[in-house]
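Multiple structures are listed underneath, in structure tokens.
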Structure P
């Protein structure tokens with residue numbers, strides 16, 4: 001894997017002699033990097049943006065598989081669509097990333113992670129990925145970064161779109177959306193459906209059922225915005241995804257789970273003066289999980305369990321345009337409440353966050369600074385900060401450096417789960433340093449980012465007691481190279497390569513399920529109505545246990561994409577993933593406790609074909 005990816009990146013970097021007057025990102029706006037809209041070419045943070053066109057080419061890929069094609073991202077999946085999945089951002093834990101849907105948190109406070117497997121691509125218009133510490137902007141959990149998903153929004157002439165597709169594993173996808181504006185009112189309504197037979201979550205293994213573990217998902221999102229007077233807008237937003245999945249817990253123990261993710265919010269956007277912009281939002285994010293399985297004699301006598309997290313969220317943000325730069329002052333309140341079949345001794349906690357951030361561009365100099373205080377009813381005060389400086393060497397070249405701190409709040413299961421918890425746990429904390437050099441021109445962009453993240457008080461549950469404790473520290477150093485090159489108006493070459501060392505500082509072992517090298521390489525050709533693409537994605541070997549004795553081999557996957565615009569309204573799309581039918585592993589149950597445990601299965605070669613309609 002390593003040499004082809006590096007060769008592709010070398011091709012991109014070798015072309016840096018191309019001269020251009022304007023960055024390819026000149027018209028792009030990024031929100032997540034600083035919580036305010038900002039031209040992407042001026043953003044100092046390490047960000048990636050996945051636009052709708054790339055999302056539409058995903059075929060039957062899951063959200064985590066789409067994210068895996070981005071710089072600095074590794075993934076885990078417990079057996080295909082609908083199964084527990086996660087993202088390792090720059091080698092940090094899956095719980096070290098804040099996931100937002102239209103600005104709202106949607107994670108589970110009981111387990112401390114987000115159910116990526118139940119976030120359908122059919123509802124997503126755009127994805128912004130912020131790599132690096134971001135607690136000074138977003139509060140707890142943003143040690144590795146932030147991933148924000150934006151659902152579809154309405155504007156302009158009323159329009160309608162639809163999509164239907166079919167692929168291997170009897171996978172059926174359907175989408176429909178209506179959006180637009182009427183007078184001073186903007187609206188959107190989007191529905192999507194996914195149904196697949198899937199495959200056995202576990203590899204064929206004695207003691208486990210080898211039947212297909214299917215999955216189905218129905219989702220809807222809607223938004224309504226009305227301009228009361230110029231500069232003052234009221235809005236409503238809603239998102240809901242309901243996923244049903246089958247999985248195996250052992251021979252003759254087929255399980256079924258249902259999970260509903262939901263967000264809703266009322267917003268008020270107000271341009272109070274020429275220099276004062278105010279934003280108010282009140283809403284909630286809900287993760288409602290229920291499990292129905294054949295009863296276990298000791299573990300689950302009834303065969304039923306459920307867990308529900310409701311996070312009530314309030315934000316008041318004020319952006320002040322100063323003679324030099326923009327000052328942002330914000331207040332966030334988060335109330336987390338858990339309930340379900342587990343009898344927690346504590347079922348809620350509150351967090352009040354106060355934020356001040358400043359950004360400015362003066363000539364060749366750029367400065368970003370942020371400071372945040374979080375006051376939590378469970379673990380007390382936490383102060384985090386971030387500072388970034390950039391210098392534009394030429395119109396195309398810019399160098400930057402940054403430092404930031406972050407923390408991860410202990411989940412309710414670690415704090416209060418009966419018999420297996422520790423209410424005295426402290427938040428995990430981190431200190432990150434990074435430096436970058438970037439080149440941006442009309443047809444070419446490339447960057448090299450070096451990072452070094454120290455994480456203290458990592459929570460582990462070591463044997464024989466498996467009692468959670470703040471006993472570990474980690475150091476993750478690495479470098480990421482990525483680039484995009486648009487050639488002759490028809491060809492696009494892009495790729496990324498990350499070399500990292502995600503290690504437990506105390507044992508000098510690799511953190512579980514994370515490799516030391518991973519990357520992607522993509523080539524696309526679009527001469528007109530036809531678009532053809534080839535992708536390569538790979539990861540080096542990883543380990544399924546902390547002692548690094550159970551190895552998961554490295555892998556390289558090859559994918560093909562094709563599209564044909566039949567006319568201005570109809571487009572035919574096709575995607576072939578893992579075309580060489582590579583046998584690979586993303587997650588495994590093997591451990592010191594269970595050395596013969598099975599690996600989780602992954603998709604073989606598969607083809608997906610769809611037809612898309614857009615009313616013009």
Structure Q
């Protein structure tokens with residue numbers, strides 16, 4: 001809820017794309033709603049609504065706004081990310097006095113990071129932190145929902161670390177998430193994102209016009225209701241009561257996704273682990289990982305399918321280790337070494353053993369497993385870190401991004417998408433359907449061995465990577481790398497952002513790998529909830545003014561190396577140590593000489609739709625977040641090919 005007086009909320013709105021694009025940060029400007037202009041509405045009034053809004057529900061906008069847009073969402077859901085720009089437009093076009101946006105949790109069971117993040121967010125809210133700051137950080141790093149990150153984001157949101165740890169350890173505020181889930185079931189919100197606009201249903205990441213039609217209709221209805229004498233504080237509640245219709249029946253699977261009937265052109269590589277006959281009529285490509293409990297749970301279903309369709313079914317494995325499962329990637333590396341040393345049989349032996357040992361995937365378990373494969377652990381451990389293993393995992397990671405295979409387990413059955421550890425009958429129905437299609441091809445003259453190729457010929461390829469066009473750099477934008485580079489990487493960054501700091505090593509690796517082909521251009525994007533970021537940006541720009549590119553990058557490196565010490569005194573100390581003209585430096589900071597430049601960079605980002613840090617464009621291809629080198633490398637190669 002808005003506090004009396006000025007409310008500041010950063011409502012995170014972003015995109016998830018191929019390499020993990022997600023709700024990106026769009027910082028809300030300060031919105032002042034004078035208390036004299038508002039009539040306070042009690043929580044009990046909204047509690048009487050069929051879609052109650054309580055004091056513990058994070059919201060943006062005036063509590064007495066005539067239209068309430070209740071969002072039931074999931075921090076790990078890629079579809080939730082797509083609605084971000086639409087919500088931003090609603091906020092901008094209607095403002096806080098007309099529309100109130102309310103967050104409720106609806107973590108999906110096939111998103112293992114969603115519920116822990118929802119509980120962490122509820123904890124931040126309950127402990128008096130800024131939920132929306134936490135929300136922004138979680139959505140902008142949707143594939144990095146680790147325990148450590150959740151704590152770091154909570155602290156950034158103003159919560160005491162010890163209090164957060166204590167509350168999370170006892171799941172003190174998990175009941176809020178459970179109540180939200182119960183409400184979602186009660187009102188028939190069976191997928192995410194789900195919206196109730198004064199009680200009227202909007203399902204999925206719909207375009208702005210869909211919301212606009214409903215909001216305008218409800219504003220008209222509220223105006224008429226107000227003329228009849230209904231108090232402003234009651235308008236949204238009364239309209240919600242009028243509009244709400246209880247669902248006729250509850251879905252058997254309340255979290256079921258909309259069916260994707262697209263046949264996707266999923267590549268099967270020669271070095272993918274495969275089980276089953278080469279001429280199988282149905283191919284199941286599984287994106288999975290060894291620490292995910294849902295991936296383990298679906299194993300029995302897959303084994304049953306293998307038994308019942310022995311001659312007609314083959315399985316292909318693709319690695320998709322989640323960042324919030326710390327032992328998933330090492331397990332994937334171990335299984336890859338088993339494949340390289342012992343072929344497909346070695347991989348599947350490791351696969352079964354890793355799932356059997358899922359609750360204890362430490363190095364001791366790995367060493368024991370390598371022994372059963374007849375391998376020596378020291379050699380296996382060294383090979384796990386090899387370039388060949390890294391390249392294969394990066395290839396799979398690229399496919400996860402390309403085909404939005406987010407959330408494990410994730411399947412493509414003859415190219416048809418199926419997500420989650422669903423019941424056997426769900427798999428069987430799709431396998432039978434695709435078996436019928438394949439047999440039709442065979443009857444038309446396609447040999448069994450050519451069925452997969454025939455299906456993929458007409459299948460839909462992965463959509464191209466997201467692009468964002470940014471205004472050309474000017475002479476006062478710091479840069480480094482090849483002067484006449486074929487590829488320009490524009491980096492939008494913030495000196496106080498921990499993920500920006502993490503990305504610096506990757507940028508160095510890129511420049512080392514492409515010394516003649518890549519140039520990196522810096523643009524400032526200090527985030528409003530990083531108190532020291534804006535002045536640090538001005539200081540770095542003054543270092544550029546005094547020392548050119550070399551001076552900027554030296555100061556850049558010092559700021560990131562001392563990221564927790566970038567207050568005014570620290571900025572001056574760093575400048576002195578680098579030999580800058582201190583009279584000129586202090587004058588620039590006192591007069592905010594470079595503030596206009598910082599603002600221009602922020603405007604460039606805003607016009608391009610870039611609002612998370614770090615954000616990168618690679619000849620226009622967009623990467624959001626501190627991703628590994630391989631993610632950038634794939635797009636750099638694509639950009640070089642384009643050029």
Structure R
């Protein structure tokens with residue numbers, strides 16, 4: 001992927017001076033008597049002295065805790081055995097509910113036109129009432145409370161109420177099918193289920209009551225279901241096998257002061273899931289303290305989020321970015337929630353919300369930016385966008401052409417922060433930075449406290465060479481453990497088998513001369529034509545130059561004479577894939593990359609598989625065309641897209 005020696009954006013001196021990152025740098029210098037000059041000095045110090053760094057984060061963020069820790073950092077024999085803030089006692093929900101005034105905490109908008117505004121005071125009261133109901137229902141610390149819900153205030157309130165008691169929250173978005181739900185929830189045996197009776201997308205309302213009843217029957221651990229109705233027509237709660245209540249029935253009693261359970265630093269807070277396309281999803285358990293510190297660091301320092309900000313990230317409640325977004329409550333910012341299609345009822349829906357709600361930080365999957373460009377949107381001329389300060393993207397690498405599009409057609413004076421991490425760490429390895437410039441095609445910097453390196457196949461650290469993204473030393477938001485993994489074997493295999501005692505994340509990347517990062521795709525999706533390892537994103541960057549093509553996916557097909565690249569493209573309606581276009585695509589790829597990058601075949605496909613979070617999935621297609629078994633399809637938003645590939649005989653092409 002292309003980078004540039006000239007920045008696309010530079011922070012103003014006054015903005016740098018007023019940033020939270022600059023404040024933290026000054027705080028560290030003063031507290032420890034240091035002379036750190038810039039961000040890169042600060043990052044080196046943070047990974048060299050992890051105990052001092054994370055202690056400084058705890059103090060600077062003013063973490064609410066009933067007991068502070070005397071022992072901050074105890075290295076383990078294995079990286080995953082490291083202990084953090086050993087004596088600390090805290091509650092995650094208490095830290096997110098520290099503000100109790102009339103400032104809007106949540107603003108909800110749906111594609112159907114629904115609007116709901118909840119102040120910090122109202123949020124506290126509603127969490128208090130629901131926590132009391134959960135307590136009376138027998139929920140205690142360690143119990144699992146799950147949600148099958150869209151991105152609505154009810155989801156936030158249910159999570160916070162459970163967390164106030166020390167319950168573990170886990171969620172699947174409303175568009176998950178029954179088998180996908182069972183693959184996840186049956187493993188963790190929830191006690192309480194919150195579920196919608198329906199959800200909406202693209203103007204259509206999809207009823208879910210039949211699947212909800214089936215889900216109940218197949219989760220014997222369930223003791224209670226709370227129905228969150230989409231419409232005013234309430235379903236008959238007597239039709240459910242286990243006791244059920246309506247959402248509104250859970251708020252009859254309020255306790256003025258929530259008795260937040262004070263729990264150890266690593267007390268389980270969230271269970272997130274791996275994609276589950278090759279086997280049953282792995283259940284990754286994340287601790288409250290590590291999540292809180294990482295999110296506060298990333299929101300306040302790397303995103304420069306302040307109390308006066310309004311932040312919106314287009315996400316479902318199953319994606320780690322939802323958890324990240326909701327932690328903005330601990331900063332006191334206003335959080336915008338949106339349910340539905342981001343381009344419905346108008347293609348400009350997301351940009352309309354910026355002007356309507358005064359959004360200062362906008363987050364979206366990189367694919368949404370690509371689609372806005374393909375749709376020909378020009379928000380710079382159709383919208384005000386005066387409040388917009390930062391654009392965050394993740395989910396896949398933000399293509400260099402998408403950087404160009406943002407600065408040319410959305411807004412010139414905006415910090416574009418491509419960020420990258422994953423559900424595995426419920427946070428990021430590389431992020432934005434309010435005091436650093438933005439370079440085309442690059443993530444701005446490595447995250448503070450994250451000892452990120454790029455390893456070649458021999459396990460040697462390299463710079464300005466492509467390789468594996470690794471983290472060489474421990475960090476607090478590593479999973480506490482995997483569910484149903486008593487000996488830690490799944491955990492070990494997932495991250496530590498490649499390079500002993502070094503976290504291997506599975507991204508194919510390169511560190512740049514600017515101290516940033518370029519991501520070329522997932523390591524397991526790289527292709528080796530002629531033995532040369534390339535990332536699929538390098539091909540996608542070139543295909544994005546053709547307006548006739550809406551989307552594309554490149555995979556390697558193994559043949560006796562070696563691996564060859566197969567490129568699948570989704571054409572814009574009314575645009576055929578002609579021989580002339582195929583030749584132009586190959587010429588562009590050869591000219592701007594190398595002959596090794598040129599696909600052997602370019603094939604038009606009706607659709608491409610994506611996860612429920614919108615991420616393009618190369619691996620299922622790669623397995624199918626190489627005649628390998630595909631264990632799971634429930635993790636896909638569009639599993640029927642695989643039928644085209646299953647009926648395709650590439651051996652004859």
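We did not get these values from a lab; they are worked out from the coordinates using the rules stated. As the structure is a prediction and not an experimental result, all values here were calculated from the model. Cβ atoms are built from the backbone, for glycine too; each structure is taken alone.
Tell me which structure, out of P, Q, R, gives 70, 66, 55 once Cα extents along the principal axes in Å is calculated. The read-out comes from structure R. Source structure of the calculated read-out (semi-axes √(5λ) of the Cα gyration tensor in Å, for residues 475-562 alone, 22, 15, 11) within P, Q, R: Q.
One of P, Q, R was used to calculate FRET efficiency 1/(1 + (r/R0)^6) of positions 179 and 555 (r between Cβ atoms, R0 = 41 Å, to 0.05), giving 0.95; which? Corresponding structure: R.
Given -1000 as the derived value for helix-only ellipticity at 222 nm (-39500 (n - 2.57) for each DSSP H run of 4 or more, over all residues; to 500), which of the supplied structures P, Q, R does it correspond to? Walk me through the numbers on the way to the answer.
Numbers: P: -1000; Q: -15000; R: -8000.
Going label by label, the one that fits is P.
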